[in-house]
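In what follows, structures are represented as structure tokens.
Bear in mind that the values in this text are calculations on the coordinates, not laboratory data. Values in this document were obtained by computation on a predicted structure and should not be read as measured data. Cβ atoms are built from the backbone, for glycine too; each structure is taken alone.
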Structure I
Amino acid sequence: MVDIYEEAIKEAFASCPTDAVILHTIELVHSYFITDAGLPTSIKIVHNTENIIAGIEATAPIDRGKMVEFIAMPFEMILPENSKDKIPEIKITIDNVAGEIIKAVSGASERYEQIRLIYRPYLSTDLSRPQLKKPPVFYIGNIYADNYKITCAAKIKDYLNLVFLSRTYTIDQFPGLI
């Protein structure tokens with residue numbers, strides 16, 4: 001089995017210390033998410049009652065190696081079933097979502113590119129880096145947003161079902177296919 005956890009979080013899992021809490025974070029990444037200055041940004045959320053400043057790994061797609069702010073927002077992650085017949089899928093519900101986030105996610109979901117979701121656990125006693133050696137990246141397929149919450153399903157990259165050719169030939173683009 002591949003060892004993905006850092007030593008500190010393995011110790012926290014094993015000993016259940018009262019002074020260290022595991023802070024679960026998610027980051028939503030999409031090319032549609034940009035700052036007012038036109039620079040790429042992402043939506044960073046922590047399942048906590050207050051915002052945190054935490055370090056991002058040097059291989060992150062945005063803010064590489066920097067200390068960044070994660071916004072406190074309750075979310076629920078339902079882990080995938082253990083099945084060999086289908087690709088593992090997690091279900092995420094983010095509650096009490098701000099209007100700007102709903103607008104950004106809605107705009108990104110209308111694009112062809114999928115929203116990436118990166119999961120990072122941190123220890124409250126060490127916010128300098130995530131406690132996974134390589135945080136997993138999921139791709140959001142189905143997403144639903146209303147005025148109060150975002151619900152989505154995310155999977156790891158499905159390499160077995162990728163389109164063989166880089167271009168999809170449609171009747172709109174190539175009427176001679178009919």
Structure II
Amino acid sequence: MSKDSEFRITGKHVLLGMVLFFGGIMAANGWMAYQAVTTFDGLEREDPYRRGKDYNQVIEEAQKQAALGWQVEMVAEISGVDAFVRLNVTMRDKTGVPLNDLDGVALFWRPVDDGLDVDVTLKRQGDGLYVGEIQLPAHGQWDVRLEMKDGSGNKLNHRERIIVRAAA
């Protein structure tokens with residue numbers, strides 16, 4: 001081999017190597033950013049700015065609710081095969097007397113899927129018991145948001161998380 005046929009790294013080689021190296025990094029980052037933006041279905045939040053701005057009202061409503069002293073016991077009976085839920089809600093006042101004259105609604109809310117939320121009106125059963133039955137559109141994690149109101153405008157908001165699993 002002669003000296004003229006030996007491979008030599010020139011400025012063009014270095015420039016091409018740097019362009020390819022950093023171009024590959026930028027392409028990979030661009031692809032990951034695209035995937036992150038187009039596949040994100042994170043937590044659903046309704047108008048977070050307004051919710052934050054109205055926080056004082058939320059605190060005031062929580063204080064009114066605490067002063068009422070209403071006691072709530074919520075039990076979800078779940079049939080995992082078909083995602084059927086029977087929600088049993090027992091309401092009592094602060095002295096333990098059953099509250100039988102309330103109107104109630106339970107909203108089943110999916111924390112990670114927008115558009116699957118469903119609600120059910122609770123039916124009075126007597127002795128402070130309210131029942132609602134619903135077939136949910138999917139198995140998995142659900143937040144149950146309960147709202148109970150009396151004729152005077154007093155209300156209770158309560159939330160619990162349930163997990164609806166398919167039968168094993």
With helix-only ellipticity at 222 nm (-39500 (n - 2.57) for each DSSP H run of 4 or more, over all residues; to 500) coming out at -9500, pick the structure among I, II it was computed from. II
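Compare mean count of other Cβ atoms within 10 Å over residues 26-33 across structures I, II and report the one with the greatest value.
I
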Of the structures I, II, report the one carrying the highest value of Cα Rg over 2.2 N^0.38 Å. II
If you work out distance in nm of label points 7 Å out along Cα→Cβ at positions 10 and 66 for I, II, which one comes out largest? II
Source structure (of I, II) for relative contact order in percent (Cα under 8 Å, 6 or more apart), computed value 23: I
